[in-house]
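A.B. asks: Please find the structures below.
Just so it is clear, none of the values below were taken in a lab; they were calculated from the coordinates. Note that the coordinates shown come from a computational prediction; the quantities given were computed from them, not determined experimentally. Cβ atoms are built from the backbone, for glycine too; each structure is taken alone.
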Structure 1
Amino acid sequence: MQACVITLGCQMNEYDTHAIQSQLAGIGYSFVDNIHDADLVLLNTCAVRGKPVEKARSILGALRKEKRRRPVTVGLMGCLAQLPEGQVMGAQFGVDFMLGPGALTDLIPALQQKGFTSFAFKDELRDYAPPPPQGVLSAHVAITRGCNHKCTYCIVPTTRGPEVSRPAADILREVEALRAAGVVEVNLLGQNVNSYGLEPGLGPHRKLLPGFPSFAELLRMVGQLGLPRVRFITSHPINFTDDIIAAIAETPAVCRYIHLPVQAGSNRTLRRMAREYTREYYLERIAAIRSQLPDATISTDIICGFPGETEEDFEETLTLYDAVRFDMAFMFIYSERAGTPAAKHFDDIPHATKVARLMRLIERQKYWSLQQYRRWVGQTVEVLVKGPAHEANLMQGHTRGNHTVVVPNTTAPRPGLYSVRIAHATPHMLYAEGAAVPEGGFVTTAVLN
């Protein structure tokens, strides 16, 4: 029996896919990359934005044609399966069963009983860890699932349920198994990792659940297990406390890469998003990080064109970008998601306005990224090389600060950790000595006013 598992969306979905494949391998499945060779196709979906939903629709259309040609079992999994939109889509395209992200352990019963549907959220995450992946250097470990925040644009609380933390002993056991399997970098995952171990609710002053360490304490514990690199994603600014900054500063294994989504620079927009913090609070957190971690890489998420965003609101996002000088940013046009408060209560703005603002923000990001990346030229950095780059004779990896680096294959003939000297920088890439920058690689951007 052969299975094809298609993954759309975030790193949490990638982690879930490994758990899915582990269950299938346990009952005798092997894996193929092509739906035309598979007896079972599982689509592990994302529903945070409209684009992955449309991608899922396209794949399900191709699978419906495949089912007409021959017998093949199709399962719709992940966040989209949790929503009415996904359930309608599943019926439309003849999906055999659907499982929400909180019901991964129901996969085997679903295969035994076609038509099975399960969207249950688990109130604990014990005994969930899949076995270590083989032959990889970087792996994910989920430490929380779900989210308690109520951001008005976000569908995650609906699809993944309320926040649940895994017991620390389970996390440490999984990390130890990964280290023993040869993994050198572990990524701690959660919708909001820095609220790990906290009692239900919101805000920065929640107490710890009985028997749970804080996220800062967990970072120290994982950082002492002997792995060269420990990373984490994603953080919410309201929970990014001083003890977390101290734990990063005092634990050598923890990489100084901090992804801190701001979403918007205007207090008016932040209130409409229900982000729970102000522009001033966010900038204070950035100042606290830079005071203890001056070499930290800071990245963010920004939404362009949130409903009701004025030109003045957007200008405040641009000035916040200038104040922080992010190394990198993940920028998105607002995508309305049915069932969210923003879709119910706010009027959208024209698509052309959103696109124009995104293009302006991208230019700002290119300018500051180039300045930040140039800081590394002439320095020797540690790079985790993961495999061949697109260009011939080059390998590609990332620094401890998550900067993408290309390295000559004479320097790094195989995946692993290497020390390399940075010779060139572009807004999105660092080039080690001996790796020529492709023509046009340097992006010229006008000096900002």
Structure 2
Amino acid sequence: MRYISTRGGMQPRTFREILLEGLATDGGLALPESYPRYTTADLARLRKLNYRDLAFDILSRYIDDIPAGDLKALIDKTYTAGAFGGDDITPLKTLEPGLHLLQLSNGPTLAFKDVALQLLGNLFEYVLAANHGELNILGATSGDTGSAAEYAMRGKRGVRVFMLSPLGKMSPFQTAQMFSLADPNIFNIAVRGVFDDCQDIVKQVSNDEAFKARHHIGTVNSINWARVMAQIVYYFKGYFAATTRDTEQVSFAVPSGNFGNILAGHVARLMGLPVRRLVLASNENNVLDEFFRTGCYRPRASNQVMQTSSPSMDISKASNFERFVFDLVGRDAATLRALWGNVDSGGSFDLSATPYAAKLRDSGFVSGTSTHADRIATLRLVHQRYGVMIDTHTADGVKVALAHRETGVPMICLETAQPVKFADTVREALGVVPDMPPAVRELENLPQRYETMDADVAAVKRFIEQHCA
């Protein structure tokens, strides 16, 4: 398996060569040259596997430069009952016949990002040890990526983490999860701005090839292909749990901000998983919903990004969206570069009057928007009707899922976090505070350690230089 860039300027590379990098050398994003395909007979075989064996079968199609025994050991080390609360790893909860929750938040930081990042931490450590290397991870988070990355990388040999987050715009629980870590290889930087400012800084640093090489800069953001790749597994797992026949179709509903989680579903569909619809749920920052409804992708300026009660989706420029559009335009790098030239210069693009409009309609995507009032109503509905408490982002997904249900097609809603991470909004909706897991009960009372900075690339570079010495 070889990897190419969405922008066409990178020679094909191996998995290990792209693992430790963020952006490709030409500023694009790495993708496999082709997606492996599973037949119906293959699905029948996969259906019988446990999570670890399923992960090995899928991931070994993308990783052929790590010996099979070593890869299997890394997967088995990652997906344990101790780390994820049970051997199912991502269990399916049925709310009613044909409506399910895929529970993805049983990992160490109570969010779906753990599923990929726990594996990424072990892959990084393995590759760095083999190369006698070191890695300085630069990331941006609107909430859950930061804590999941830091918990996955804390104490890893040869790894430092520099995580940017928007000052004052995460939930108190999310903030405490990150800022209370005292590990010497973890550095939190609170940026005066919004998530898009943090993400822009990461991309600008990654585009400085000399700085990147000198300081061994890598990333754990969803622009890292390995994260998307690891998330593909639970789409297969959810499908098998919700069906009995290997030709039966299902739909998945996914709350989406940076497009990485639902991109994994898109790839699973192209790999042969019988996915009828991918239901994308936006919050008030509904740039992606607008695109799938109209064909126009129109990112907003930082000062137009709304702060909402589903803060991990308070994003205007979805970094993984470039990978989907690359597939949409037939993997034509010149077309992709032209479209993103408009985006990178602060503009937009419109595919509604192009030949790609038909491909967009056939892509399997539908979408919708959920507001704060919708979140409150959905939290109440799910709790009253099914006795289940969900978080605000999952509520966005359920709200939009209910609008797109089809008779005879199971709808699987991807749960993204445990409700305790957004306790204030849950209390507003239900009048009760979610139970706090014992392991994190004192989290918000711990001392916090972080640096505050303006949205300034040069300042971030100086901070990295000072702490890499």
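A.B. asks: Starting from the value 4.5: which structure in 1, 2 was distance in nm of label points 7 Å out along Cα→Cβ at positions 89 and 345 calculated from?
C.D. replies: The read-out was computed on structure 2.
A.B. asks: Right, another one. In terms of mean count of other Cβ atoms within 10 Å over residues 233-240, which of structures 1, 2 is highest?
C.D. replies: 2
A.B. asks: Could I ask something else about it? Determine which structure produced the value 18.8 for mean count of other Cβ atoms within 10 Å over residues 73-80, calculated from the coordinates; the candidates are 1, 2.
C.D. replies: Corresponding structure: 2.
A.B. asks: Assuming -0.31, -0.42, -0.68 is log10 I(q)/I(0) by the Debye sum over Cα atoms at q = 0.07, 0.08, 0.10 Å⁻¹ as calculated from a single structure, say which of 1, 2 it is.
C.D. replies: Answer for the origin of the read-out: 2.
A.B. asks: Where does the value 19 come from, among 1, 2, when relative contact order in percent (Cα under 8 Å, 6 or more apart) is the thing being computed?
C.D. replies: 2
A.B. asks: If you work out distance in nm of label points 7 Å out along Cα→Cβ at positions 113 and 225 for 1, 2, which one comes out largest?
C.D. replies: Max of distance in nm of label points 7 Å out along Cα→Cβ at positions 113 and 225: 1.
A.B. asks: One of 1, 2 was used to compute mean count of other Cβ atoms within 10 Å over residues 145-152, and the answer was 28.0. Which one was it?
C.D. replies: Value 28.0 for mean count of other Cβ atoms within 10 Å over residues 145-152 corresponds to 2 out of 1, 2.
A.B. asks: One of 1, 2 was used to compute helix-only ellipticity at 222 nm (-39500 (n - 2.57) for each DSSP H run of 4 or more, over all residues; to 500), and the answer was -10500. Which one was it?
C.D. replies: Checking each candidate, the match is 1.
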